[in-house]
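I've put the structures underneath this note.
Derivation of every value follows stated rules applied to the coordinates shown; laboratory data play no part. As the structure is a prediction and not an experimental result, all values here were calculated from the model. Cβ atoms are built from the backbone, for glycine too; each structure is taken alone.
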Structure 1
Amino acid sequence: MIDEPRIATAPKLPLREVEDAAAGLQIFEVILDSSGTSVAPFKAACFTVEPGCTTPVDSHSMREIWLVTDGSGELIYDGKTVPVRKSDIVYFEPPKPHQVRNDGTASLIIFSVWWDAPVESDDY
């Protein structure tokens, strides 16, 4: 007789809404250190950009990856504009500026992960 497969369930991580988000932008940071000790070497957030809205320009010393989970838009990265849509994954080198505009008719939802990493001085 074959045993039934067991599916382990992990606890969900809590979210904290970021209060100072721009108009048409809702940001939820993933709480990775609720016990006082970080459970991961990175930080993460999920954000929604409503149709016709644009995120503020962002530039920082961290490396970052976006996973587009729904919708479509225009990514402005280091002065270049490229389309993004559901299932796209993009990577940002520090400190290159980036922002996204929702040019679609549905909410643009992006999951972001960022981390500190050594950067060679010639990367800037």
Structure 2
Amino acid sequence: MLESVDSEYRDRVALVRVDAAEDPDTARALGTLAVPLLVALRDGREHARRLGAATAAEVRAVFEAALAGGPALPAGVSRNERALRLLAGAGLAAIGFSTGPRWVLVGLGVALVFLAVHDRLLRR
């Protein structure tokens, strides 16, 4: 299926396959958390991403997003958002420990802290 859509866009889109097992550095640089993953890059910036098995229409949508050159997807979590997640997570975990402990609050706090740092951990 991917080959048929690729043939439609051959003159406008370069399809490059990366085997995450054979080239883990490239997979890590793209922020690959699961496969299959389709990432559309234009001028070195990510414009669209599709995780999981995709239909021909979904692949076309990813290709069209890259060709349209609209606003690129953000590169990652901003410094302010990262700080807010860390503070909120630490606060929730502290409240959870000090009030019982309330494991739901501790779990939510740990999850927020993880969301603040997970992209940094993957790039190492």
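Listing for the model above:
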{"quantity": "Structure (1, 2) behind the derived value 4.6 of distance in nm of label points 7 Å out along Cα→Cβ at positions 66 and 106", "calculated": "2"}
{"quantity": "Value -17000, calculated as helix-only ellipticity at 222 nm (-39500 (n - 2.57) for each DSSP H run of 4 or more, over all residues; to 500), assigned to which of 1, 2", "calculated": "2"}
{"quantity": "Top of 1, 2 by Rg/Rh (Cα atoms, Kirkwood Rh), largest first", "calculated": "2"}
{"quantity": "Answer label among 1, 2 for the case where distance in nm of label points 7 Å out along Cα→Cβ at positions 50 and 98, calculated from the coordinates, equals 2.5", "calculated": "1"}
{"quantity": "Source structure (of 1, 2) for relative contact order in percent (Cα under 8 Å, 6 or more apart), computed value 20", "calculated": "2"}
{"quantity": "Value 1.00, calculated as FRET efficiency 1/(1 + (r/R0)^6) of positions 58 and 90 (r between Cβ atoms, R0 = 25 Å, to 0.05), assigned to which of 1, 2", "calculated": "1"}
